[in-house]
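Engineer: Alright, structures below, take your time with them.
Just so you know, all these numbers are worked out from the coordinates, no wet-lab data involved. All values derive from a computational prediction rather than experimental measurement. Cβ atoms are built from the backbone, for glycine too; each structure is taken alone.
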Structure 1
Amino acid sequence: MKLVIQRVKNAKVEVENKIVGEINKGFMVLLGVKKGDTTKEADYLARKLCNLRVFEDENEKMNLSLKDVNGELLIVSQFTLYGDAKDGNRPSFIEAELPDKANELYEYFMEKCKENGIEKVEHGVFGAHMDVSLTNDGPVTILIEK
């Protein structure tokens, strides 16, 4: 399982010109599920994400977590995170999990984020063509894989 985490001032995701998820201060997260991933990886990454200390404290040090700043989450499923373009110019997605299993872990991951103390967890529409927009704060972008 792989996360691309962007600290944002705001973010939203639209499907067919309708906003389906929108947040203010927090993280916009692209989530990729790899074949063989289980709830074990989801549990670890949800805990890691919710406790990741990349928000500034009173001394302008990255020392506060999403929970500390009452931040919000926008989580978008993105199978292309497991695209492999080492050979040729067209990526292979053979490492990405099949849609049914990937969606199950995506839903599970979002529930785990709520259980880890995040009140507002918004999301995209699994498998849909989505338009994602955000204002990256910093910019701060972190990659985590388990």
Structure 2
Amino acid sequence: MKLSRKSDYALRALVTLAGRSGRGHMSVRELAELNDIPKRFLEQIMLELKAKGIVNSIAGRIGGFELAMAPEHISMGRIVRIFDEMLAPIPCVSATHYEPCSQEMTCRFRRVLLDIRNYTAKRMEEATLASIAAGPPVERREVFHPQFEFADGI
């Protein structure tokens, strides 16, 4: 699975808001600068999130956005589904965007992709904005762990 730019940017902004939950709103300009997101693109994303009930907006020159509910109640999976619609790596294992495949009855690797879908969905539902905001950033050494030294394409 690959996150779209919209999901990536939405999660960046929402995790920032989660980190300051209960301390008021933030302007789009501030959110964009802190998270290295084009301001106009973030404005569109925030409006979509508002329409889905994820954020509230405060109008005016000193306005901005804040989470519409506690960060413990907003999962990463929910946000990704708003923008990317499905978490499955291929359509023949998607519950919401299923597309039949001529090889379904005999395909063996489909089982692995279904397991990946199930793990990804479970993990993304467990990961709330609160838990993500409280967690440490990924270190470079974790990405380039020796276990994956010869894993081209990861």
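Engineer: Quick check on the output: 0.05 is FRET efficiency 1/(1 + (r/R0)^6) of positions 69 and 109 (r between Cβ atoms, R0 = 25 Å, to 0.05), derived from one of 1, 2. Which one produced it?
Structural biologist: Clearly, the read-out refers to 2.
Engineer: Supply the structure label, taken from 1, 2, corresponding to relative contact order in percent (Cα under 8 Å, 6 or more apart) with the calculated value 39.
Structural biologist: 1
Engineer: Out of 1, 2, choose the structure whose coordinates give helix-only ellipticity at 222 nm (-39500 (n - 2.57) for each DSSP H run of 4 or more, over all residues; to 500) equal to -6500 when calculated.
Structural biologist: It was calculated from structure 1.
Engineer: Could you tell me which structure in 1, 2 was used to calculate Rg and Dmax of the Cα atoms in Å, for residues 21-60 alone as 13.5, 42?
Structural biologist: The read-out was computed on structure 1.
Engineer: 9.0 is what came out when mean projected area of the Cα convex hull in nm² was calculated for one structure; which of 1, 2 is it?
Structural biologist: Of the structures listed, the value fits 1.
Engineer: Which of 1, 2 yields 2.7 for distance in nm of label points 7 Å out along Cα→Cβ at positions 13 and 125, as computed?
Structural biologist: Derived from 2, not from the others.
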